[in-house]
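The numbers here are math on the coordinates, done by the rules we state, and not lab data. If you're wondering where the values come from, they're calculated on a predicted model, not measured in any experiment.
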Structure P
């Protein structure tokens, strides 16, 4: 458990925020179904589930293209989720946009 909200901070340095852009994140039908039929709010979906993101790789910005190319060459679908920025306190996640769970099934 823990979804993106609770799991991503485990790999981030203190005093950082993982800023995730939800506007381009494709939500697989099973997660849209779960949200719609179960009346699960987008915030809870992100806290409880990976919402279709099987792996998150954190790397230096200058290495992002090389890392993405390596995964794509291995047959993986690559989505740029966001950026890591300085922040106060412990590592955490902030979301820009809304998780698209309302799209038709």
Structure Q
């Protein structure tokens, strides 16, 4: 039987969790457009806000936030895993800037 890398990782995490070596972490990933990149969603939202009569609003930026619960051996390993998730799925490095905050779950 052959396991994919994802299946191997899941199996390893399950074994570590059963042994008590895996701790749970809460992570928040904030993704926004880099400076100089146009934000059509923000611009359209600003227009709609103005149409509603709230003309004092000057700017709207689109920011996405992802909250993750993730298991790992330590904070550094978890942060590295989340970096990979960001680079491979959640962001486009050409247009996005992102920040990661990780805390151990209580």
Structure R
């Protein structure tokens, strides 16, 4: 119940102070930054309507307006995942080729 009361206080404050930062919002409403970030990530607070409402990236601490990671960290993670996927595919193909070669030689 207390969390809902804080949410409404944050929502009402943002209506009057659209350009507030997350830290100003936290100080003015006595709501923990972590809780405000949770509401943003849950979609209860929209950052598209509040251009200064950015928060730290979980990886590098750079400001971001959506998700857990900033764009450079998202790009780095995506590239890493893609590289790992390609390596796994190549490994799987090599294993299949070895298996096919083994069966042909022994028949």
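Determine which structure produced the value 13, 32, 25, 17, 10, 3, 0 for P(r) over Cα pairs in 10 Å bins from 0, in percent, calculated from the coordinates; the candidates are P, Q, R. Attributed to the structure labelled Q. Out of P, Q, R, choose the structure whose coordinates give helix-only ellipticity at 222 nm (-39500 (n - 2.57) for each DSSP H run of 4 or more, over all residues; to 500) equal to -21500 when calculated. Label of the source structure: R.
Computed over structures P, Q, R, relative contact order in percent (Cα under 8 Å, 6 or more apart) reaches its largest value in P.
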